1. One of 1, 2 was used to compute FRET efficiency 1/(1 + (r/R0)^6) of positions 18 and 66 (r between Cβ atoms, R0 = 41 Å, to 0.05), and the result was 0.10. Which label is that?
2. For percent of Cα pairs over 16 Å apart, for residues 26-73 alone, which structure out of 1, 2 has the highest calculated value?
3. If you rank structures 1, 2 by FRET efficiency 1/(1 + (r/R0)^6) of positions 106 and 186 (r between Cβ atoms, R0 = 30 Å, to 0.05), which sits at the top with the largest value?
4. Match the computed value 20.0 of mean count of other Cβ atoms within 10 Å over residues 130-137 to one of the structures 1, 2, and report its label.
5. Quick check on the output: 1.4 is distance in nm of label points 7 Å out along Cα→Cβ at positions 98 and 122, derived from one of 1, 2. Which one produced it?
6. Determine which structure produced the value 29 for relative contact order in percent (Cα under 8 Å, 6 or more apart), calculated from the coordinates; the candidates are 1, 2.
7. State the single structure among 1, 2 that was used to calculate helix-only ellipticity at 222 nm (-39500 (n - 2.57) for each DSSP H run of 4 or more, over all residues; to 500), giving -29500.
8. Looking at distance in nm of label points 7 Å out along Cα→Cβ at positions 10 and 178, point out which structure of 1, 2 has the largest value.
Structure 1
Amino acid sequence: MQPFIDILYYITVALKGPVIIALILALGLTLYEVGGFFYEWRYRKSALKKWQLFIAMIPDKQNSAGLLKAKFLELGAWPTLVALFAKKVRNSQQEVAYLDKLISEIEIEANKSCYRMNMGVRVAPMLGLMGTLIPMGPALKGIATGNFETMAGNLIVAFSTTVVGLVIGAICYVMFIARQHWYAKDLSDIEYVYKNVFLPREVL
């Protein structure tokens, strides 16, 4: 039995390096996403006033669908997913079948963006836990052999990886919740604009 235990021990110890590298990469990607998140937040904030004014115009019966469509395409300030919708609509034929497919593709794109954050929420704490448990074996071995320097070094790794994993998870969770709210609102606005501006009256 002892040879199998030794094999498991060496396999576990060999994973310490890859886990630390994975955490460092995850932290770098998270910081990159944070930059994109704040850029998106500033963009949405700057576009909010114009977009709300346009949304308020739609129920007014004096504004025809053609006028609203022209104003929508000329607006130049949309929330994130609405901007993607506007760009695709401007450069394509505005047919019902195409618009239906376009909205579905935008929903997939929104889920993809949130999925990255969700992965950070789930995977980073797992890597942090692995980074905590893996050094504990060498640390305990250091105690048994009286090598307190080895023990201290491994405990530092254990605590550091735990903190980094939890920090990444917390940051990704905040961005996930915010983007989920943003994109739900965007998709609702896209559906509203689609039905009241782009969809032919005879289809309604």
Structure 2
Amino acid sequence: MSAVVYLHGFLSSPLSVKAQQMKAWLKAQQPDLSFHCPQLTPYPAQTQAELKALMEFLQPEPVWLIGSSLGGYWATWLAEHYNRPAVLVNPSVEPWQFMPEFLGVDLKAYHTDDSYRLDARHIDEIRASDCTPIKRPENYWLMVQTGDETLDYRQAVTKYAHSKQLVEEGGDHSFVGFERHLGAIIDFFRTFEKAASR
């Protein structure tokens, strides 16, 4: 059974709107696919360890990755290391750029009671996991909206210049209307399934 792994953004959770939309849509439209959305902390080394463990658990079945914001950064990291396809939704390209403003302060998760505190070593950890330039641009579908108020969408357009891209005018960091593309996202992943079976 192919697995869809959704990676949420910074301080978000499996309760995020897009994660819940994907989960509900798959249950109704593609029950043959399993859905996984791990709770990720802002701690890079811990996140890497948990994602590696998840990939080892899911393999050798096909794994399809969807990452939003910081989750897009981690989806890229997994896609490069495991040669998996990934859909990136308003992804963070250089997350270490925004991390300094969060150092040494108590960070509260959006949907849970969890709290975190980052320090300088976490910036070093996330920079060390950067996958630039990407080796397999054909594995990615980049989805961005120009109205993203949190990240500069042009950074992602540049990094994934040789990948499939959807650049929508307007919108915001949440990617307004994400649910419109759920069928197309699964169709994109199915092309890799078909290619592997040839």
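1. Going label by label, the one that fits is 1.
2. Once percent of Cα pairs over 16 Å apart, for residues 26-73 alone is worked out for each structure, 1 has the highest.
3. The maximum falls on structure 1.
4. It must be structure 1, since only it matches.
5. 2
6. 1
7. For helix-only ellipticity at 222 nm (-39500 (n - 2.57) for each DSSP H run of 4 or more, over all residues; to 500), the value -29500 is produced by structure 1.
8. The structure with the largest value is 1.
Every number here is computed from the coordinates shown, using simple stated rules; none is lab data. Here the structure is a predicted model, which means the values were calculated and not measured. Cβ atoms are built from the backbone, for glycine too; each structure is taken alone.
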